1. Of the structures labelled 1, 2, one was used to calculate FRET efficiency 1/(1 + (r/R0)^6) of positions 193 and 241 (r between Cβ atoms, R0 = 25 Å, to 0.05), giving 0.90. Name it.
2. Where does the value 25.8 come from, among 1, 2, when mean count of other Cβ atoms within 10 Å over residues 25-32 is the thing being computed?
3. I have 0.55 for FRET efficiency 1/(1 + (r/R0)^6) of positions 257 and 313 (r between Cβ atoms, R0 = 25 Å, to 0.05), calculated from one of the structures 1, 2. Which structure is it?
4. Which of 1, 2 yields 15 for relative contact order in percent (Cα under 8 Å, 6 or more apart), as computed?
Structure 1
Amino acid sequence: MSRRIRVLHVLKSSSYSGAENVVITIIKHLNENYEAAYLATRGEIEDVLREEGICYFLLDKLTRKNISKIIEEYKPDIVHAHDFTATVLCAMILGKFRLISHLHYDPPWVYNWNIRTIVYQCCKKRISKVLTVSTDMFQNMVFANKFKEKVIVVKNPLDVERIKQKADDKQYDNLLAIDIIFVGRFVEQKNPQRFIRLVETLKREGFDKLHCIMLGDGKLLEECRRMVKSLGLEENVQLLGFQGNPYAYINKSSLLCLTSRWEGFGLVIAEASILGVPVLSTKTSGACEILGEKAWEICDSDVEFVDKAKQLLTDHIQYEIKSEEAVDRARRFCDMEVYMSYIVSIYKEEV
């Protein structure tokens, strides 16, 4: 019997968010012809990987040397690198493995030529395929034309049964109802400070009993804690840090608010939609991909965020309409069998 094809997923982060969720979903749904491992930096992700029963390697620091040691030990046929840093580091490593670059988001620096975009373009020869979650997202990248023969658009997977199962976990039955929830890393991209300012505005305009939750970790967490205190929102905003099961909290929420400055796919929008929770979001390529370019849920200003939040929190008919629309919208992203057959077809090339 021949050896199963080995896939090593490489990520820079130590946290658990959208891209990490995608990788775990891919690994858990690969067929018996494949085995896969997860390589990242040490942190909160370890608890999730252990709970999900996934083979993993965690490093103190993601460097070319450290990754090379794991590749030499694991001997993957395919290295599936997620995002720019992981791709560049893996491209610098000699070996017979095939390199796939999976881009989950579009940070502002990808729109102009600079040292990072030049370095990524220099990896073109080493990269077999570039996977992107959105056509529009990739087309706007400055190096798009250089990679056009290698690009494949692959929507993010949604494991509906897993999401619903975790959302209904009985150990969370005692959670209080949540008015508005924020789910994401506390980093510049996600702009958590804006969420806090929106809550402060809602409170000032009469919604003084709001119960809001923020889930996630990151370098801006302590700044946000201080901000909540300075604005007198201790009774309105709870910062719960990283939670291994965000779905239980989303399921208890009336509304999810996404304040990201940029977003490749906005996986949490689709996840909330599965649970029938309406979403309000900034205009990002990811949000537009899921909600639609001119969707009512896209907000161009703080005023629009606040006005629409008021509508959803007070108008029960409007809320039911948006909740039903969310569930309908989620169905477009729920065919796991089709998604995995597509991933496997990509893996099979040249292996």
Structure 2
Amino acid sequence: MINMRQVTELTDKVVIGIDGGGTHTRVMVCDLNGKVQAYTEKGPASIYRDASATINVMNAIEEALGQAGKSPKQVLGVAAGIAGYDAESDLEWITPLTEVPGLICPKWHVNDAVIAHQGALMMQPGIVVIAGTGSNILAITENGQHLRNDHFHHYAASGARSISYDAVYEILAGNRDSTDDALITAMKIHWHVETLSEFYQLAKMGFEADRQARDRTFGRFTPRVTEAAAKGSSTAMRVCDRAVSQIKVGVEILASSFASECVDVALIGGVANSSYVSEALTRQLHLGSNRRYRVHKPIFSPVAGAILLALHKLQVPISPEIITNLQMSPYAAGSKEQPARI
């Protein structure tokens, strides 16, 4: 374990935290006291989203080190949460992401949900619901066991594009009424059509030939769906309620592995933290029968969670000073809202 005297002596050393998502790669450089030295963003870290993922991540690391005025030799450890890391075989494409010349320190690669959890709940047991670009529910129990809902072959269709596809299909199927007028108008504007008939013809052709481009187009429309739900669109509410119901089941499955009767649940991502979904999920969990829940927004960002993980792996005590220093950076911030017991 690195004690506080050693931390003081290692003033020129840093750790790197990486949040490698399906949309962005975020890299943070911190000293051993949690002071943020640099932060940068690049494109996706997942090869399933971008063929240039390796270049994106390596460039982000090099740029962040340049901002911090540090060399690779001054890095004591790298913690990287990578979207799409689901099996040991994935290390074939994940390991090269951090193979920056001269960066020969220990490197810990995990699923991006793990660093999101570490940041959101500040290394404490609980469950994180991730519904943004993708969808994932991760629990870390009191005894340190990591469990995801997909370990049970459960999936909550609550990622951005899933919500958007569902809403579009409902409208195309004719399941709409006057409360959906604003949603339909937004839909026509987003897809550059004048009428629903024209939209239907576009749909018959598959929207866009390239799947990744099509998914991105649908994903960008999702905020209009969650906003419409908050404003009373029956279709948007129906779509969001289905997603909430699936998330609730996933949370409750994982909660059964906790010893405590009260489980913390942090909401991460644009869908999960939209006003309609977050309020509906909080209400639904309140009606659950197997546990009580405290639902809140993240304490720290995923990239800050990666920093905490790196420090933990190096056995640096997570002191109040480290927490205070991280809180001073806007890039490390999650939410200042306090959890409410329900």
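None of the figures in this text is laboratory data; all of them are computed from the coordinates on show. The structure presented is a predicted model; accordingly, all values stated were derived computationally and were not measured. Cβ atoms are built from the backbone, for glycine too; each structure is taken alone.
1. Derived from 1, not from the others.
2. Comparing all candidates, it corresponds to 2.
3. 2
4. Of the structures listed, the value fits 1.
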